[in-house]
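A.B. asks: Scrolling down, you'll hit the structures one after another.
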Structure P
Amino acid sequence: MSKPLNKPVIKVKFKGERREFYTNPNDLPVQPGEPVIVEADRGEDLGYALLPCQNPRIPEDGSPLLPILRRANAQEVSRDNENRNRERLAMQFCAKKIEELNLPMNLIDVDVRLDRKKIVFYFTADDRIDFRELVKILAAEYKTRIEMRQVSTREETKRVDGVGLCGLPICCARFLDDFDPISTVFVKEQNLPMNPAKISGYCGKLKCCYRYEHELYEEFLKNYPPYGTKVKVNEKQGVIEKIDIFQQTVSIRYDDNQVEDFPVTEINKKIITLI
């Protein structure tokens, strides 16, 4: 997890839907969508400015945010576009070497940094991979720093993008910056069936939307008795089986297995009493 930083910074978007926060020490009048040059690890990189952020998030280790150095000029934008072609060729070359070395890994993307001082190869794998020989081959071929970065299926999906079951572009690619833990508790509080095909996202994991919808459901559910609460309705006993915060109703299953819906306003009144 990360912690908030209470000063205005600018979020910058890079290839692969990667988004990072940067300071703007020179107070450049950067507009949303404008290409900017940022300081990177021992070099520079190009990204596109998004909206300024008042409460960005920084790594737990408290390391300072890197700065935006300047606006990108036409030559730098052109060089960045050329890097996309270099990435395609590097992807092909690396995939071939992975096959030749018989490494159990799946190459998913390649990033060539603007200054070409570093190339990052993203991959997924079930276990840790000994890719030292592969790195030697890549370093000899490209004469630059090579980084092999193993990512999760969530991060893989974010980089390749896609459409969710809702019919909209997936949230992680559109706007999510972090992958916070997601629990089946969040699914249950929405009273959804535990059907893996319906509650899983494009990546095969629980949908991210359950995580950021959780606070809203948590707030609404304060006005309802918990699931499983025993109640009495006109001398009949049952339990609260379902809560619908949109219709503002509760479903009660009686001891004879019959189910009846009531407005939540009837709770603790003459009709429904908590046991």
Structure Q
Amino acid sequence: MPVTEPDLRELEKRATEVRLQIVKAMGPGRFHHFGGSLSATDVLVALYYHKLRYRADQPDWPERDRLVLSKGHAVPAVYVCLAMCGFFPVSELATLKQLGSNLQGHPDMRKTCGLEANTGSLGMGLSVANGMALAGRVAGLDYRVYALLGDGECQEGQVWEAAMTSAHYKLDTLTAIVDRNELQAMGRTEEQMSIEPLAAKWQGFGWQTWEIDGHDMGEICDALEAAAEVKGRPAAIIAHTVKGKGISFMEGKPGFHNVMISEEQFREAASGLEAKIAALGG
């Protein structure tokens, strides 16, 4: 479905609102995965507010599209999207990572309404997505399956075993999205274990592949639309992003992969996002 300029502006505003809610939910004085949650926000907003087919009041609707968050540590961004889309109250975001909360530090589908899979052990999500796509084929359902992976995660062998499986079974209802922010917990991906040429790898495994700016809503939505039209093979979108996007002192800094921020940093991050929302007409 084509996206109009007003739609894109609304999605951009929504992404800033989601980032603000992520920062508020995490808060100061507690360790959280800021960097990867913020880098994936634009892609997740495009999915939840533009592409995914779901019913928040009927989370088990058989024909819903599925999203598997393979980079499970970025789940705070998904929690915010789920809450803002009506799967559970926004007020529940304040319980993030508290003992007994439904919102734990990695996805637990038994606890959180709207989650499709338990993830956190990196490398496993694409295999789970394969199973969902195959199940849809067997059941005669036309839902689509999306798997969001981290780029550091693409150093895992299971990712490529799963990618080979996806192509072998011609899973054309499956789209993998790689959050290519070029950073992982211990530094730059290319210094820890090079994964380039990444696009060529996906293509070599039989996937239709696009490279996009993962913070450009127009490019994200166009790629999601194009991926849905692919027949006879799976689709991969490599979204080039910035870790910590939207928070100036976090952007491109590996130290903010999983970190505790101060009260002063929290206020700076929140006020900056609030100002941006105001500038966007919020």
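A.B. asks: Taking 9 as the value of percent of Cα pairs over 36 Å apart derived from one of the structures shown (P, Q), identify that structure. Provide the component values of the computation, followed by the final result.
C.D. replies: Numbers: P: 36; Q: 9.
Only one of P, Q returns 9 for percent of Cα pairs over 36 Å apart, namely Q.
A.B. asks: Out of P, Q, which one gives 28.6 for mean count of other Cβ atoms within 10 Å over residues 37-44 as computed from the coordinates? Let's see the in-between values first.
C.D. replies: Details: P: 15.9; Q: 28.6.
Only one of P, Q returns 28.6 for mean count of other Cβ atoms within 10 Å over residues 37-44, namely Q.
A.B. asks: Hey, relative contact order in percent (Cα under 8 Å, 6 or more apart) derived from one of P, Q reads 25; which structure? Intermediate results must be reported in sequence, preceding the final value.
C.D. replies: On the way: P: 11; Q: 25.
Attributed to the structure labelled Q.
A.B. asks: Starting from the value -12000: which structure in P, Q was helix-only ellipticity at 222 nm (-39500 (n - 2.57) for each DSSP H run of 4 or more, over all residues; to 500) calculated from? Intermediate values should be presented prior to the final figure.
C.D. replies: Working: P: -8000; Q: -12000.
Label of the originating structure: Q.
No value in this document is a laboratory result; all are computed from the given coordinates. None of these values were measured; they are calculated from a predicted model. Cβ atoms are built from the backbone, for glycine too; each structure is taken alone.
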